[in-house]
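Input: structures, listed below.
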Structure 1
């Protein structure tokens, strides 16, 4: 098959490609990415020479470019990871999120609708988030039919893209599937996100900023467990269906930060109490959802999926990865990587 993976230079997309490209040499994987600030081709160096992998730089918000590229590739499947995803950034500048997450998804759907004259063997798999459901109370879980109630411009843009994908399935018969996942963590995540930020700040003895009272709850999922679930849904999930993907990793932010401090201490020989003393509570962000929790029984029952990593084992692996990959971290944080992109890609808007 010819499989397009959008956002393949981002955190989850890169982990997906790193798993699937060497595992399935019979399929060709086309990585479509705009290379925004959070995308990183260095994450894909291990597979960039694989004969069944290629990279194409494209802005999904540019309709003509998307249509031309999909006509050229003529994919059998599209796995749509690409999205602006940082809630704080969406509050400060929502326009980019509408362009990327709503317009970009629309352009992809239109291009697929134009080139897929038959649906047999075709698939548009849309990757979404539990944030579209809004905030939970102290009890209960999100299920696939939970009411949408997004709280931020980010989650609203993802909710809109979910609705578009569903509508194209029902109106035009486009072969679609959707998965809504809980918070991912693991290797290659951009350091502005909670877990890598806390790991790196703890390693460097910097303050550990926690929003509000730190009692917001998230359901954490190790990134490769998410990638395995996505592939399983692509292979065996029912067309037109939505599947929730959660890692049974519900934790208060306070506990997450405390466990990070203890894991960093264990791997560096420092005192956990010394690191926990770096916690600094800061003004809460607007519209901060109190709790997310995913019920993934549908995925378990229908497809037999289970996460391999617990929150603790995944965190151990994540801390170890950030400690052992300082070159990647330093290039991202210093701006050196963006300079590398400018030298190698900014003069070639058509891709690589």
Structure 2
């Protein structure tokens, strides 16, 4: 039996098409996926992402613990509310999950991990934790709504009292703050997964429907997983299980920027990554823009000439660019053009550097 978020019945009432996503019954779309995509790029849309798991890590040794646990360095987090994107690695340097960690104050952090890996993540984190000095608390009591788009912050501001609105307005990208939202204690983060501005709002699950309906009344359109996927792909953001997993390292997944190798900090997987760097990283994750007519999907073979062969990891039609795009893992020596096998035909494609789209505008030459 699939799991349900606190908004499940509301999705049904709104006519959503529901699908099984990582063991959760989630809305794929409410009507036109294309219109939902454009709404986020041009106005404001909202996503129920309550299937993702917030985990509070607290205690006098929590900072040192997370510095060892994560490939990125939480020691960089000194301002309350600052967020950091990182990978959770195993001893072989391969990706168990990607996550965001928020610094809430001395010895207080909040992680947000992916739904499909949450139980595995919690087991791994618990196994690495010292016997004392660390409290690990999954926050199953919280729901999360992502409000995204050029008008997202203004729509949320309209729901806030003046003091809370001022705090939200002052929030810099990749920061979070606690504020009162419709009488509920909310954790508002200026983060997202679409390449647009906005917030990810965490509130008690019992108050999630009131927030959803208030946003709906304010003109924010409900959007499903289908639009979320094309938006994140245009933004060049990895999807765990597609673009990286336990078979790949961050260095071959376009995530080298999330690995902090400064001297003086040991973290799980560091030695394996250093060995891979010394030997030469054999593969890389690139963007691909199809030049011929066709649709890119995941798991299509990529021919990189003398460099060898690779495979698309995520692919779709880009509603913003009106072109077919993909992320692909290819040999490190891959050049500027490749061919992709689509239904037995080798079609031409150009290698580009993601993101494809950011803030509604193309970031690559077409």
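Readers should treat all values here as calculations from the given coordinates under stated rules, not as data from a laboratory. Quick caveat: nothing in here was measured; it's all calculated off a predicted structure. Cβ atoms are built from the backbone, for glycine too; each structure is taken alone.
Summary table below
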quantity: Structure responsible for 13.1, with mean count of other Cβ atoms within 10 Å over residues 128-135 calculated and labels 1, 2 on offer; calculated: 2
quantity: Origin of the derived value -6000 (helix-only ellipticity at 222 nm (-39500 (n - 2.57) for each DSSP H run of 4 or more, over all residues; to 500); candidates 1, 2); calculated: 2
quantity: Origin of the value 61, 50, 42, where Cα extents along the principal axes in Å was derived from one of 1, 2; calculated: 2
quantity: Highest-scoring label, criterion being distance in nm of label points 7 Å out along Cα→Cβ at positions 48 and 312, among 1, 2; calculated: 1
quantity: Given 1.7 for distance in nm of label points 7 Å out along Cα→Cβ at positions 72 and 248, calculated: source structure among 1, 2; calculated: 2
quantity: For 2.1 (distance in nm of label points 7 Å out along Cα→Cβ at positions 256 and 288, calculated) the corresponding structure among 1, 2; calculated: 2
quantity: Mean count of other Cβ atoms within 10 Å over residues 16-23 from the coordinates reads 19.8; which among 1, 2; calculated: 1
